[in-house]
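Below, each structure is written out as structure tokens.
Rule-based calculations on the coordinates, nothing more; no lab input. Only a predicted model underlies this, so the values are computations on that prediction, with no experimental measurement involved. Cβ atoms are built from the backbone, for glycine too; each structure is taken alone.
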Structure P
Amino acid sequence: MQANELRDYLMGAREPLETLSWLRDTFLPAVISDLNSIDVRQRLGIYAGEKIPENERNLTDVRNRVSLIIEYEMARIATRILEHAEIKDLFWSYVVANRFPDLEVRNHSARRSLRVEVKCLQTISEEKSANFDTLRKDIHPKTDFLVVFLWEWRHDPTEVTWDRAPQIVKGYVFHAATMAHLRDWYWLNRPPANLGGGLQGFDLRYGVNCANGVYNEEEGNYGKVTRMWQRDFEYKPKTSPLIEQTIDDYLVFKTDAITTGMDTLANTFLPGLSGDPAATPIEYNGERVGWKAGAIAFLLGSYLSKKEDKQAILALTSTATVYVLTEKYAWVENRYENGIMTKIRESKKPKRLVPGRAGS
């Protein structure tokens with residue numbers, strides 16, 4: 001890419017849909033390639049003798065730490081792209097005020113242009129709860145974008161003998177103002193049943209909801225990146241190319257965020273549970289609905305909601321034991337014989353898939 005063309009994108013001189021395409025098709029693949037290089041991963045690796053805590057609070061701290069370093073590494077890689085293009089009057093800066101966005105492109109006069117908010121989600125996380133709750137008034141419709149990375153630990157030492165190191169599984173980029181528009185439209189059109197004569201909406205600082213006539217700051221699901229839109233939602237905003245592109249991209253991301261976590265769980269636990277080292281995917285109507293190994297299968301429960309689908313998918317498994325998992329990876333172990341499912345045990349935690357562990 002020519003330096004002048006790169007400068008146009010970074011300075012917000014192109015239309016948002018053009019910039020979105022460049023970020024998605026050119027910039028982000030280059031960033032992910034570098035993030036997955038040994039040079040970067042060795043700085044995030046876990047080495048012999050180091051342990052990751054299993055309790056939920058400290059595990060969240062580890063995930064936050066990894067996410068923050070991925071953000072910093074992305075800025076370093078983006079700066080290197082500028083250096084290679086010999087663009088010396090622009091630089092990527094961190095937003096140290098801890099507000100939207102995370103990264104900004106500025107020139108030497110401090111004028112800002114392209115701005116990026118970065119979210120990182122571990123695929124195996126039960127609650128992918130990163131929030132994008134910035135109000136639309138604080139988002140520039142021409143220069144602001146949201147980048148989401150799905151990452152997971154990989155046990156693949158090569159030249160560097162780590163125990164494990166993060167790897168970016170997939171990356172996504174969204175036009176921030178359009179994503180916020182869809183988020184707000186979805187949230188406003190799904191008020192709670194117990195408004196008590198009140199209203200759900202926004203003040204100048206944050207979302208406001210109402211329960212039984214009492215107003216309070218929204219602190220629940222508003223802005224969670226996996227809960228901002230739903231396929232075939234009844235109430236749709238006025239369409240536009242950016243709206244359509246954002247919906248399509250978001251639905252792909254939302255499906256991937258769930259299925260990649262399922263992939264990780266299956267490849268982590270199925271070999272040990274089944275005694276068969278080779279887990280194979282289960283495909284139904286062109287979609288991956290689960291995995292199986294030996295006499296054991298993992299299935300995503302969302303694909304079993306229709307009776308005809310459930311029977312067809314269970315027939316595909318041809319296994320004696322079926323684990324049905326929710327989108328948060330809570331699970332139920334079932335015995336499957338003669339077309340009948342019999343529940344054996346259940347848990348809300350994937351780590352308790354191994355029999356005999358505490359609380360299993």
Structure Q
Amino acid sequence: MLEKLGPLKLKLEIERWPLTTPFRIAGHVWEFCEVLVVDLESEGYRGRGEAAGVYYRNDEPLSMRTALELLRRKIEAGVSRDILQTLLPPGGARNALDCALWDLEAKRTGRPAWQIAELDRPGPLLTAMTCGADDPAAMAANALSYSHARAIKLKLTGEATDADRVRAVRAARPDVWLAVDANQSFSRRSLEQLMPILADANVALIEQPFFVGQEGLLDGFNSPIPVAADESVQELSDIAPLVGRFSVVNIKLDKCGGLTEGLAMIRTARACGLDTMVGCMVGTSLALAPAFLLGQLCKIVDLDTPMFLAKDRDPPAQYVDGCISCPQSIWG
């Protein structure tokens with residue numbers, strides 16, 4: 001049983017952060033990101049956590065704040081990270097509170113979060129840079145604008161132009177590790193038709209090709225390219241049914257409800273013979289810092305969303321030579 005932190009003073013704030021340009025994926029466009037920031041204070045120490053929620057589950061900052069307000073008295077009386085797992089379901093509200101508890105514990109004890117989690121000292125991680133869905137020439141220009149990127153992920157939409165998008169980006173950036181993310185927009189037929197183009201472009205990963213609930217479409221599908229589950233895996237209990245269909249599990253703290261469950265998911269995925277990937281929803285560097293810690297254990301890292309913001313927090317995550325670093329001064 002982890003030590004209960006308390007009594008606590010809880011502050012909840014919804015913030016809106018504009019993007020530099022609209023960001024499009026299959027079925028959704030963002031012009032700004034809205035996040036919930038949880039601030040916990042105890043004995044003069046403050047811990048913070050940020051979450052955007054899970055948009056396709058109607059898990060949004062306003063509903064997240066409401067859920068935490070209903071638990072305010074219990075939270076302020078004192079709570080631990082393991083007790084939190086029983087108070088809230090996986091999702092943005094639990095993520096923001098869980099990460100705030102990690103941050104508060106680090107500051108109260110003087111031990112950084114990576115030591116509390118029994119990890120090695122974190123180092124820079126090669127991260128994918130994302131090109132939102134657009135016309136092929138625009139996506140190629142976007143890929144070129146990531147001049148220091150060594151890994152790029154393309155958002156695809158299931159449209160016929162996907163093939164031209166892949167070809168255009170690969171022609172523009174023959175040097176990078178390349179992945180595609182369908183966000184549930186493919187059919188079995190469209191994936192089969194696109195597969196030769198993906199293979200010819202040396203695509204290294206296909207993320208979430210089919211709708212949640214249609215994972216059986218991968219049965220008997222011998223993909224020459226590893227397939228990652230994103231929307232199909234929300235939390236710890238979702239991992240076991242993926243075996244035999246997916247090769248990679250994309251863990252996002254907003255989905256699973258925080259760093260505490262994210263670490264447990266990595267252990268379970270490895271036990272099931274699955275590779276792990278860390279991703280994120282659109283958010284600031286405060287949201288990315290705990291995901292960066294999780295990324296120290298992952299094979300694939302996709303933590304680039306602060307690059308889409310018109311302005312980030314101070315201090316921000318650092319992007320150098322295609323890698324992300326998160327100083328402890330941001331979080332933890």
Structure R
Amino acid sequence: MDSVTRFGGLSNLPDEQVRYFTENRVYALQIESTSSCLQECIYCYAGARPQTNGILTSTKIIEIIDDAKALGVKEIDWLGGDPLRRNDWKHLMEHARNQGLVNNLWTSGTLLADRETCRKVVELTEDGFVSVHLDSINSKTFGLLHRGDAEKFIKKILNGVENLFGLGKSEDNILNCITYTKLQKPEDVKKTIAWFWKNKGIRSCVVSFKPAGFGNKMPELKPSLEDIKNVFEYRDALNYQDSPYKLGSQDVNKFYCGTMFCITFDGNVTPCSVIREGITSVHQKRLREIISEHLDDLIFTRMHRPENLPAGCSDCDNNQVCWGCRANAWYYASDLEAADPTCWLNVNLK
């Protein structure tokens with residue numbers, strides 16, 4: 001199997017994920033359980049801070065999980081903020097596991113430095129992945145992007161990674177997530193990607209800056225097209241060494257994006273966690289109703305057929321695995337189905 005399909009979809013069952021894509025079904029559901037996070041990224045697309053400004057109730061999350069199970073969803077991606085900031089995170093993930101769902105965790109990584117917390121995370125994410133968030137291995141660069149003590153944050157995140165390894169988590173099921181902004185020089189991002197790959201065997205999930213949340217007031221943080229090309233081609237060269245395909249300026253393949261949608265901490269239902277404008281709300285309708293009424297918009301079913309992709313994508317050699325970043329299309333072209341304006345591979349945009 002091609003490594004972009006295997007690793008770019010973030011699933012341990014990539015064939016099953018591709019089948020769901022072909023059948024226009026929801027394979028994974030992202031749940032933002034809280035807006036609380038200790039890392040305080042200055043660009044945070046969700047507007048997260050240490051204090052809790054938004055949270056889905058346990059009752060509502062349990063209801064969502066039960067509906068997801070009944071609808072054949074296979075995996076839950078826990079997002080925030082930082083999901084580990086909730087007092088009941090173990091209870092919620094245990095419920096998902098007991099329903100036969102795989103838990104994936106997107107965390108800042110700082111709380112994994114506590115070995116007992118990490119032990120429970122490893123247990124509850126069996127067959128799933130854990131993503132930490134370290135934008136730069138360089139404390140000076142990290143300090144430009146986050147409030148607080150940069151060296152302390154980096155140390156905690158790296159201690160958390162060591163705990164994951166020590167407790168049996170495979171390197172294939174650990175990621176480092178990097179948000180790439182103009183404040184990071186391309187060489188800094190490449191060094192961080194290389195450090196995790198060469199020292200830990202961990203792939204990096206690179207997200208290009210989006211003007212959402214706190215970033216809405218900092219559009220100048222968008223990197224240039226040349227720098228995006230520089231960073232993302234380097235990521236592909238390490239992450240997907242045996243692949244003839246490229247993913248362009250998105251962080252996952254189309255099989256992930258086309259079989260997943262997000263429920264934000266305020267209940268909005270949106271095709272992507274970075275796209276903050278919801279289609280509807282779980283406070284108004286049950287998940288089963290939402291999928292019945294809005295599935296096509298949430299997983300971009302029209303775009304599942306390559307001939308329906310936008311100009312430049314429909315005849316791109318990479319469209320077997322890639323369709324550009326839909327959030328980039330939303331923020332920079334005001335159209336969810338437009339060509340990704342940050343993709344250097346699109347001949348129509350050159």
### Origin of the derived value 33, 58, 10, 0 (P(r) over Cα pairs in 20 Å bins from 0, in percent; candidates P, Q, R)
Q
### Message
As an exercise: mean count of other Cβ atoms within 10 Å over residues 102-109, calculated from one structure in P, Q, R, equals 15.9. Which structure is it?
### Response
P
